[in-house]
Structure I
Amino acid sequence: MNEEQHRLLFRDAMASLPAAVNIVTSAGEGGQCGITATAVCSVTDTPPTLLVCINRKSAMNAVFERNGRLCVNVLNHEQEQMARHFAGMTDVAMAQRFMLEGWHQGEWGQPVLRHALASLEGDVDQISSVGTHQVYLLTIRHIRVAQDGHGLIYFRRSFQATAHQEMLAV
């Protein structure tokens, strides 16, 4: 197997790994922007820290680095269209995306999406380059969690809703 075949096989394997859909946003001196991301992971709860990976070719990296603050908005199943906008799958320009219904400024000054399952605002504490991506370690400063809603995941290259199911006693 050559290197390109190996890379493509890895991508297929990762497409089989269901991942939460998030919109990572930033606002500050560098401007305002956001991107749909599935490469988001909890690192530790002491202090609350997330890992966010963004392709280095993305223009968002310069804004994220300059602003030094991000918000991870964990999308609910009704926010697929917003995920498509921020993934660049539609013709909606960046400035127009934030004019769509649901956006407001969060407690830590970042764009927060109402009705997201959770919104976590924080400071970028470390940035590393790994292969094709920038890896951001984000110390969380403010958290908002919704009490209801179903998740939105990306699985086998398509968006899918999740549903919370109660366990029945037998």
Structure II
Amino acid sequence: MMKALVQRVSQARVLVNGTVTGEIGRGLLVLAGFRGEDTPKELNWMVEKLTGLRIFPDDNGNMNRSVKDIAGQVLVVSQFTLHADTRKGKRPSFIKAADPETANILYRLFIQKIRDRNIPVAEGVFSAHMDVELTNDGPVTIMVDSPSESNKAHTGSVPSVSTARGK
């Protein structure tokens, strides 16, 4: 199951060794975590979900517009730590995260699928130590999990999308 932590931002950028490698204005910062079992089908689902996610305000201040609707941008940063298992002990286990070679292939494909929708995409540097700077607009932060086969088989439902709101 692919995971994406999505933040609505007024600006965001990634630096590697003090050099900006990706930068956007208004749009989405997407921290993307991949598993070895992820397929292009799951990537397609995630791209459809993220590019259509209505979390930008309309003229009445209601969350009714997507990143595409506002002609926004997307900054994608690979983050295997989204698949951390913290149920046992104090040290997270990352056994569910895709191996680096597979994750890089999925990361590149994910970015291309967003670009194919004519949305400008900036990106981090895969497997580099990055500093991510952002101005979270709202704040709006949403965790999106792609549907897993076992989830669909047992519940028949779509994955949950949860929102963290704070003022």
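Across the set I, II, relative contact order in percent (Cα under 8 Å, 6 or more apart) reaches its highest value in structure II. Set I, II, criterion mean count of other Cβ atoms within 10 Å over residues 43-50: the highest-scoring structure is II.
Any idea which of I, II comes out highest on mean count of other Cβ atoms within 10 Å over residues 3-10? Write out the running numbers ahead of the final one.
Working: I: 9.8; II: 21.6.
Evaluating mean count of other Cβ atoms within 10 Å over residues 3-10 on every structure, the highest lands on II.
Among candidates I, II, the computation of mean count of other Cβ atoms within 10 Å over residues 19-26 that gave 15.6 used structure II.
All of the numbers you see were taken from the coordinates with simple rules; none came from a lab. Everything quoted here is computed from the prediction, not taken from an experiment. Cβ atoms are built from the backbone, for glycine too; each structure is taken alone.
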